[in-house]
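In structure tokens below, several structures.
What follows is calculated from the coordinates using simple rules that are stated; it is not laboratory data. Just so you know, these numbers come straight off a predicted model, no measurement behind them. Cβ atoms are built from the backbone, for glycine too; each structure is taken alone.
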Structure I
Amino acid sequence: MPLFFFDVIEVDGRITEDIVGVDLPSAEAARHQSDKALAEITTEEIYKGGNFKLRIRTRDANGLEISSRQSEISSKPFKGD
């Protein structure tokens, strides 16, 4: 299976580069994986409140960017009922 890497780029420009990678069957599966991860991270951040902006860059084994997904929210902490 092809190897894909998922880099996290924060609003302040910090990049956490994936050096391990994940074996996935296709580029489409890698894009789906990045969408899922971004949705999970965004959901966690919504409950923390405040501003949030994050991008996940997906690269193939040759280092070529195959997708870039971004999430941005502005919210206040969830107080509950």
Structure II
Amino acid sequence: YPTCPGKASYDLGIPLFDHLRVYLAEKNQWLDVRTQQNYEHFHFVQDCQLDGKEKQSISHQELLNAKTLDFNLSWLPKH
């Protein structure tokens, strides 16, 4: 979700789905969003990778250029 109105960056939270595909019409490509260990009792994002690079937030331009967004969840917060 956008962190601040007017700022083109997004904070990352827990996805609702194990896998979804988003068509990015501007780039004529698909973005695959995947979640590992998406269990009801896992309430923390262990790590998130955009095209294989670990991220804590993502700019709008990075999102438009990405092909994969992978979330790994955990029942304990990352230390």
Structure III
Amino acid sequence: MFHITAHYKFVPKEAEHLPALQEEIKAFGESIGMSGLVLIGTEGLNGTVAAPSEEILQQWKDKMQTVFGDITFKDSFADEQP
């Protein structure tokens, strides 16, 4: 079973910091086995990601809240990797 979450947040980010932030988030997701799409821009973030376990999904949520502050996540499940 795959654990899926969708999330977004409007939070201003300076354009000059975006490439490093995008790479940090991408590298973190890859290192814990996440799949999905996360868009990060000057106005905030929007993403839907999938994790192979609830524990890995929680690591992702913790990281996103550390970087972007309080976020509301919408969780779902799938039998196959989306």
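Taking mean projected area of the Cα convex hull in nm² as the criterion, the top-ranked structure out of I, II, III is I, with the highest value.
For the structures shown (I, II, III), mean count of other Cβ atoms within 10 Å over residues 44-51 is largest in III.
If helix-only ellipticity at 222 nm (-39500 (n - 2.57) for each DSSP H run of 4 or more, over all residues; to 500) is calculated from each of I, II, III, which structure is the one that comes out at -12000? This figure was derived from III.
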